[in-house]
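Please find the structures below.
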Structure P
Amino acid sequence: MSAPTLHTVHSQPSWSLRSSHVHANLTRLGGHLGPVSFRLEHRLVSPLSVAPWAEEKLAANTPALLRVLRGDLFCAPFGGNATPWRGERHPPHGETANSTWRLKAFERSADRITLHANLPTIVRAGMVDKYITLIEGHAAVYQRHVLTLARGPMPVGHHAMLKFPDAPGSGIVSTSRFVQGQVFPAAFEQPENRGYQSLEPGAVFRSLERVPLLNGKTTDLSRYPARRGFEDLVMLVADPKLSFAWNAVVFPRERYAYFALRDPRELRHTILWISNGGRHYPPWSGRHASVMGIEDTTSYFHFGLAESAAANPLSRRGLPTSLPMNPKRPVMISYIFGVAPIPAGFDRVADIARTDDGIELRAASGKRARCAVDVSFIGV
């Protein structure tokens, strides 16, 4: 089958792929997957965000990552990467989120379509192959990244960003079991730089519903949007005993749920980047709001390669914050995200269980919703 041609979406040359239930766009620059639309019954939903400056001319020194910022991006090395590591100086979230990808193949079979792109890496010599698959009848996106890189540790992660309806508490966030939750252990934003945060740096918590604030009180991170005017970040360490780990957001008024599935032994942690208008420097300018990054990683927060490769409080406890690379043994990371329609009265996702033909989302209220998903794709 002939390959898709590039077309411009929100100012970025992109490849498009469609199935019965999904329309996805992949940017050539940075490999950002977005916008993504899903067909649910007789309507379309598009849960992922696109930066509000996507159509604007930005300062010449703006990283490609920010010029493109949308949807879900694969990061290697994940994080800011402000500190070099053994001579390696990576851009924010790595070349995979900033450099130009090449389309290698576009294949269609009776029930699925796969786009294959790759990126030769320079800072850490090697190759990253990206495979995006859509399956007929599935309101889900299947991603696989294969890293064939020179030796050394590498923090990696998926960086999905959801745009919530602006009404306070319009989305209800939940995750599979985690063994520790912690607020970013340093200043995430600083008023002198026109950035503001609300959570207590380094605070440890057991529930998203009770997280310490700077003012000594607590807040509920499971209801969002909230805390307008602030930018915060927390990390959850998944229980590695789970057969698979999940994150979910229920949008009761819109009558659907977003979900993401992964193997917790590949991607150990979930970072919640809570972006609600707390950055007043460009290009953010106080307008990146009602967005939550739900980012599944093996990393030490979002510091970058140097901090994730070095001994840190998590790695000292035996919790991996990077993956070992070896050019003779490529590393494969598989990931699924999608949506499911929900019945009236479906509140918070309390559990996601595997079924014979997909998954069942189980609400705290007792309501249930099923959808077709090939869970075996993530190797569990």
Structure Q
Amino acid sequence: MPLPKPTLALGIEEEYLLVDPETFDLVATPDPGFMPACKRALGDQVTPELLQAQVEVGTAVCADLGAARVELIRLRGTVARIAREHGMALVAASTHPSAAWPDQRNTDKERYRTLTEDYQALARRQLISGMHVHAEIADEDLRIDLMNQVGYFLPHLLALSTSSPFWGGQETGLKSIRPSISDDLPRSGSPEKFASWREWQRLLEILAEVGLVTDPTQIWWDIRPSARHPTLELRITDICTNLEDALTVAALYQSLLHHLWRLRIRNQSWRIYRRVLLEENKWRAQRWGVGAELADFAAGRLKPMTMLIEELVALLRDDAAELGCLAELERARTIVADGTSADRQLAVYQKAIVDGADAREALRAVTRWLARATVAGVPQVA
């Protein structure tokens, strides 16, 4: 029997930061009317996050990227409008340039109280935001097979999304510090490889039987089978400040899965490399973003992101055309050429310093830019 074609329907989650529109400091305790107003407007598509200074949105199931675009614009615009009405501004970046994690307050929710009790400072330190992309793959063994194969490309997607070059008021020297913070938690980072869905389920059973992990959502890998949906959930990426960048990352992910499925039905597959090798590319993506050279293990050499993205666009063009996201796929070249949010944040910071600002003033200029760029071109829905 031929393997059924996966729908690859999309769901995208974004986590935002809430800032004061005058000082641009993080708002540790938002107006108590903010979340109820979000709930009235968006229902279950908006939720609180671990820290009160964060809010998360999630699209409905989207048949294609065009539908995901409409959903993301509506969600980002609506939350931005409600934030403004409650004296705040929205920032889509994976770290706040100057905020300190010990100054933040947890959301009063049982799940978050448990996380903080279990993981202590490792949980309290999670002052980071990300973007998660779900792709629907109904066949369970296929979901596992594609997870194994697409792992090779996760550093490429991270490089295109970088938005966390600052941490605690310091320029880190990285384009993305977020993975280093999230990977402090157990069961994080690159996933294991599995021979089948049953092997994945057996791991969950062992963790539960021994009393280690009873909630599979506490497996925080860079990519994982969703515990709640028949999807493969991409988690490695920073949140993109520019909404179009987010859609490009989603288009690449969807197209990669489609391409790997096409290989599968021809009894082919992408070579699966050792975790230590993939972690090297992940590190390089963190450090240099779109300026990185990543290892092409088949060619046996490093290649610049410009070359790798050209190769990916050529490889995936037919897949993206079939999925209706070719324009978004090809826009990956623009991200490499113009830089990511991290590159722009660093440019704003350096210009402010050259113009005579001290470090704190320069960081404030970065956050001011982030607040504007987050909603640039996004109608703030009435």
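Of the structures labelled P, Q, which one yields 0.45 when FRET efficiency 1/(1 + (r/R0)^6) of positions 92 and 180 (r between Cβ atoms, R0 = 25 Å, to 0.05) is computed from its coordinates? Mind dumping the intermediate values first?
On the way: P: 0.45; Q: 0.80.
Source structure: P.
Supply the structure label, taken from P, Q, corresponding to mean count of other Cβ atoms within 10 Å over residues 52-59 with the calculated value 13.4.
Values: P: 13.4; Q: 21.9.
Clearly, the read-out refers to P.
Hey, relative contact order in percent (Cα under 8 Å, 6 or more apart) derived from one of P, Q reads 22; which structure?
Details: P: 17; Q: 22.
For relative contact order in percent (Cα under 8 Å, 6 or more apart), the value 22 is produced by structure Q.
State the single structure among P, Q that was used to calculate semi-axes √(5λ) of the Cα gyration tensor in Å, giving 31, 24, 21. Let's see the in-between values first.
Values: P: 27, 26, 22; Q: 31, 24, 21.
For semi-axes √(5λ) of the Cα gyration tensor in Å, the value 31, 24, 21 is produced by structure Q.
Work out which structure the value 2.1 belongs to, where distance in nm of label points 7 Å out along Cα→Cβ at positions 148 and 276 was derived from one of P, Q.
On the way: P: 4.6; Q: 2.1.
Answer for the origin of the read-out: Q.
With helix-only ellipticity at 222 nm (-39500 (n - 2.57) for each DSSP H run of 4 or more, over all residues; to 500) derived from the coordinates and found to be -500, which of P, Q does the value describe? Intermediate results must be reported in sequence, preceding the final value.
Details: P: -500; Q: -14500.
Computing helix-only ellipticity at 222 nm (-39500 (n - 2.57) for each DSSP H run of 4 or more, over all residues; to 500) on every structure in P, Q gives -500 only for P.
A short reminder: the numbers here are calculations on the coordinates, not readings from a lab. Note that this is a predicted model, so its numbers are computed, not measured. Cβ atoms are built from the backbone, for glycine too; each structure is taken alone.
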